1. Given a value of 7.7 for mean projected area of the Cα convex hull in nm², for residues 88-183 alone, point me to the structure among 1, 2, 3 it was derived from.
2. Given a computed value of 29 for relative contact order in percent (Cα under 8 Å, 6 or more apart), which structure among 1, 2, 3 does it belong to?
3. Computing helix-only ellipticity at 222 nm (-39500 (n - 2.57) for each DSSP H run of 4 or more, over all residues; to 500) gives -21000 for which of 1, 2, 3?
4. Mean projected area of the Cα convex hull in nm², for residues 8-151 alone was computed and gave 12.1; which structure, 1, 2, 3, did it come from?
5. Using mean projected area of the Cα convex hull in nm², for residues 48-103 alone as the calculated read-out, with 3.6 as its value, let me know the right label among 1, 2, 3.
6. To test your reading of the models, identify which of 1, 2, 3 gives 73, 48, 31 for Cα extents along the principal axes in Å when calculated.
Structure 1
Amino acid sequence: MKRWSLKKREAVTAWIFLTPSLILFATFVIYPMIVSFYYSLCQYSGYSPPEFIGLDNFRHIFQDRVFLIAIGNSFLYLLVTPALIILSILMAMMVNNALKGINFFRTAYYLPVVTPVVVVAIIWRQMMNEDYGLINQVLQNIGLIQNNIPFLTGGRTSLFWIMSVTVWRGLGYFMVIFLAGLKGIPFHLRESARIDGVSKFQEFRYITIPMLMPSITLAIVLSSISALRVFEEVFMMVGERGGVNYSLTTAVLRIYEVGFVMMNPRLGEASAMAVVLFSAILIFSIFNLRFLSKWGYHGEV
């Protein structure tokens, strides 16, 4: 009886500590999601009561050329994922050494992560400016280019330069994830491999990568979700219109424009776009987890 009462007290204590977080989560995540699903089925401008119209909003958004371009750009943005995974694994292996001053480099590599994204985007926007940007000035001074490079005004190719900023900013975050994974690899595995005469590449391929698969899976899912819902970098670097002729518009940027920027806001259509994006992210994440679980490490040594 005492054991049961102790468990009951522990459960009550746990719920007491969880309740504030659950209330905030329900208020700012669950409730807005439910309302967004409802608005996606309504004609709603924010000024008058929502009017139920069924699936008309979904038919409209799939006839919206800009939204289709935006969805394509969002999926194109997924190219940041392999770049982040490969580079952050290399960085984690580089700082996973007991060298003098290594903590300084770990801190320096992580610094962009804790820097506000707005600050990062403004700095890189100035550096990439076609007329007076630092990058063009340096490249001209050392004789690598004669004409300025239109980093942010070169049409859809400019999206790749914005991706590079996202990669630069996210490297430190995923480096920490992979560094924790490297620290968790049993030492006896590496020692046995070295005794058997395994090369560094073979050790990396047959020990490091399989043991890092849980971390790789987490990194792929997180970076893919972030890529599909990218907003701040594009908004701060090229504006709400997403560059020339919407060539750099992403899905979230289009949702923001339709719902909040237009003179006649269409919150119903914006909500429908959000539902489509949410569904795409959910399906893509499930696919990633199912696919990567086949290659994951399950504890066998």
Structure 2
Amino acid sequence: MSAHDEAIAGLRVLIGMAKADGVLRDEERVVLEQAFHDVQLPDGVDLQWLLDEPVDLDSVLKQLTSEHARAHAYAAAYALACADGDCSTAERDLLIRVRDTLGIDPTHDEHLSRLFLPPHQQRGTSQTPTLDAMARQARIDAETRKCAIVSALLGAFPLPGVAIATDLLVVTLQVGLARDIGKLWGSELDHGEAKAILAGFGVGTGARIAVSNLLKLLPYWGIAFGAASAYASSYAVGRVMNAYFEEGRGLSPEELTRRFKEAHSQGKQAYASDKEHVERRTQDHGAEIAALQGQLSTGKITHAEFEQRMAALVH
């Protein structure tokens, strides 16, 4: 089975998980459409076909023949079902079926479940609000760029299972960026509130994390695409959250979603100016990041320790 075919099979497993109760509800379709926004699907695959075509799960699971593909597919299915903290009985039963059919060690669930625990330490700053408009904008631009660069570096290392840990670390950085921007506008957000606002326009949801992890199977994803996508996402978070506070926190989720899509496209263009810098840092720290990922995957360090060491390494 080719990597292309396994990638399609993995995507169909994800849709099958979304239809665990037998149907794809409108709200689930919207979340998945947001998660797939700007994603280059494999040749011959249309998003509407992917969402609407009935999934013969047993047949699709048999198409995942490589260990690499099975690990990605299960981690993505787990993220979709469990990342948002509301895994239903139908989803849990289907997840167990997927796990057993793919031959995934049940103890791997413990590792995955730890990744979705609330962070023990919430990132924040103690600075007072910057009231001068030009100074505030300069600080927000600088903080957004820094977050985008770090996100790009994290997005450049797609390893099965561990890739979810790096995706979650990117989300943690983005939530921290949202809170920091709030402080610069003189408005406080707690971690849960900031995460909920971002989830409202599709950032940090189980669906987006699942899609991101699974698409790392695609042959053309690679370091360059993973880095650019992560950069654009964090860039867009900075732009949207600045607008959110500038408008007095009055923007609707629909308007935030529209602005995020627009800013995400701008972020892809902005990445071009930082691409060389990201690639240089990737070369400088690649071995260290890979070593940390290996320690995380084998349980030698916790997810919290991984976050702390990565943050220290890439800042």
Structure 3
Amino acid sequence: MKVLIAEDEVISSRALEKSIKDWGYKTIITKNGKNAWEAIKKGDIRLAILDWMMPGINGVELCHKIRQEIQEKKSKYIYIILLTGKNQQGDIIAGLSAGADDYITKPFSFLELKVRLQNGERIIELEDSRLKLASYDSLTKVWNRNKILEFFKEELERCRRENQSTGLIMIDIDHFKRVNDSHGHFIGDAVLVEVASRLKRSIRKYDKIGRYGGDEMFIVLPDCNLINVKKIAERLRRCVSEQKIQTDKTDLEITLSAGGISSEFSSLASGDELIKASDRALYSAKKKGRNCVVILESLLPRKETHREKGLSL
């Protein structure tokens, strides 16, 4: 786990860095509150040791900024230990009220700091486990609707900052109601679980997949243009259709329909507009006879006749 050390005293900072590295943590060293804030905004800090007295932004002000501007937007909790020479009750209350989780008063024992860091790490791990359980679909073990939409929003914003394209694929199991009606919901659930498992194994490591609702899956593709959206969607379709799904009752031939889009030529489109376009593409794949992929080249203009066009590989 990575620990941010924000301490403007060089000797103290070096001593902290050496000890914390010896305890098995990675460290990022900053000498003032402004640099610490820039490091925190990058998003990979989970433990932060902030000196109360720093030039620019002090530790208490930085606590406020983390809780108000970072923590409300990000689900991963940042555990903050305030390092201070102040030991009056009013000062301690002010630090904790600003958002610090813990404090340690100078001069301090490094053994005490180690224990406090370990406590922070344990709390972070418990919080991560709680969030993971709340973010996964209990049946398919992929992300649930709220979480996959959160990922999509974050990825769309990141790709726009970096001038990249975000791909999106909507997938639906063909005639899934017929599976439930003919074989029962227990078999239907088994089919859903296996389909989700195959899809998850067939996407790229940095792609995200979630259950959008019922038998519909939602796949977020970072840095992905239209051609690659098409290739990935076809691969996902084949990973299900080319091999029967084994159940307790019988082996079933299951196929998928998929609709996709990329922000490549729709860079100003909102997330909702891209989702609606992908859903329209999925509907078109159903109309074409199912077990196929339709990719929209762009968003559909309003109040006009629109054409959906698949890309050839």
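What follows is calculated from the coordinates using simple rules that are stated; it is not laboratory data. Small disclaimer: the values here were computed from a predicted structure and weren't measured.
1. Matching structure: 1.
2. Derived from 1, not from the others.
3. 1
4. 2
5. This figure was derived from 3.
6. Traced to structure 3.
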